[in-house]
Structure P
């Protein structure tokens, strides 16, 4: 049995089209999308619609889509929590960061149709799981179980991962959110992050996803990283009227 996992598209249609071709070439039995489909990129509606059409063609029962924190921001108007400023210079930066964040999110929301919005709204707060015969439970979530926003980085202490998984059952836990690939053994859990399709932090200009092949009670894990044309993605963003091109270029090229 083969499971393909991707996440953190962030409205990057060029990257999504690249990963779609590669995933389909591997002929998975199941596909999971672990959130952050639309916001912070130039083609939020098109990315949602591509995933919806792909899911319809592949089979809704075999293609699971859950929401991430930025999907929630688009739906509810909430924003990422930032710590209070402790001095005037940091206050000015905090103010600008919030203005920039609102500009990006409000522009993205303006591009969605009612159907796009409803699709995202129905994904919020979800996790996914699948029982693999002979192996056990595999679970998928955005950041940590029960929280789509908490950041747990690959170098975090074992205890932080163990605490997050304390009330879950299984052997393999697959997350998203941090835009970095990871594969760690934490007690009974294999904890994996497949990275980001649309805005990788550890491999800028790469499209990241994961292929999990189960056989004879074991799993083979391949963390994929494919090159894609960032300049094409940025040209598309310019054509789409994305409001913060310098910010986006720095993000996609790993300069932010």
Structure Q
């Protein structure tokens, strides 16, 4: 296998680049610098909020392309490259459905900030991992004056079996993704990490064969399909391993950095 033609590397964050403590290993930064010296574009593609990604990769934030909110919002050097918002009334319909699902906490992911109704400590602890800017409001149905990039449920009972069945019927008109054991993300039908990858590839004049991508969960599937060098983490969901061409070591074994070190030599 030769990596000499690679011009773009995209990686998911949680369960992929980040370890189980949601940390970036220090060995990533010298490898990142070598990637940049070789002219390789680096993309952080995540369900996380843009402001949270800026904080997580603060040391290199001016050199990273951010595909936040599962690709709904793509930013490079403070310039918006792509935005795919959901209609406000559709978001309100999704909020109403959540009222009947036990053990779940709805989140409106706005461009300015995230909005939640509940301040339960067990929920807020999870929220703070992925959202840097958020506001606790009295009624999500009354939130206005923002662009809604994504609707998310924090499902402490398990998203795949508890909340996803309630939203499966929306799959014909929206992108419904189980993005983690306790997370369900719903976006515009055209919004996903794969669409974001197409936008980024076009902007930087990069081809499918020149692209490498890493992922671990179902919201990474479309992104991996846009890269010839598609890697599922050893800890990935079985459906991700089925479509990836290669397997990297787990996120706790620093699998992404190990592969990137092969590129940089």
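Structural remarks
- Highest-scoring label, criterion being mean count of other Cβ atoms within 10 Å over residues 119-126, among P, Q: P
- Among P, Q, structure where volume of the Cα convex hull per residue in Å³ as derived comes to 126: P
- Comparison of P, Q by mean count of other Cβ atoms within 10 Å over residues 79-86 - largest value held by: Q
- FRET efficiency 1/(1 + (r/R0)^6) of positions 7 and 103 (r between Cβ atoms, R0 = 35 Å, to 0.05) - highest-scoring structure of P, Q: P
- When helix-only ellipticity at 222 nm (-39500 (n - 2.57) for each DSSP H run of 4 or more, over all residues; to 500) is computed for each of P, Q, the one that comes out at -11500 is P.
- Parent structure of the calculated result 12, 29, 32, 21, 5, 1, given that P(r) over Cα pairs in 10 Å bins from 0, in percent, for residues 71-166 alone is the read-out and P, Q the choices: P
- Answer label among P, Q for the case where Kirkwood radius over Cα pairs in Å, for residues 183-238 alone, calculated from the coordinates, equals 13.1: P
- Answer label among P, Q for the case where FRET efficiency 1/(1 + (r/R0)^6) of positions 111 and 231 (r between Cβ atoms, R0 = 25 Å, to 0.05), calculated from the coordinates, equals 0.70: P
- Comparison of P, Q - label where FRET efficiency 1/(1 + (r/R0)^6) of positions 23 and 191 (r between Cβ atoms, R0 = 25 Å, to 0.05) is highest: P
Rule-based calculations on the coordinates, nothing more; no lab input. Fair warning: this is a prediction, and the values are worked out from it, not measured in the lab. Cβ atoms are built from the backbone, for glycine too; each structure is taken alone.
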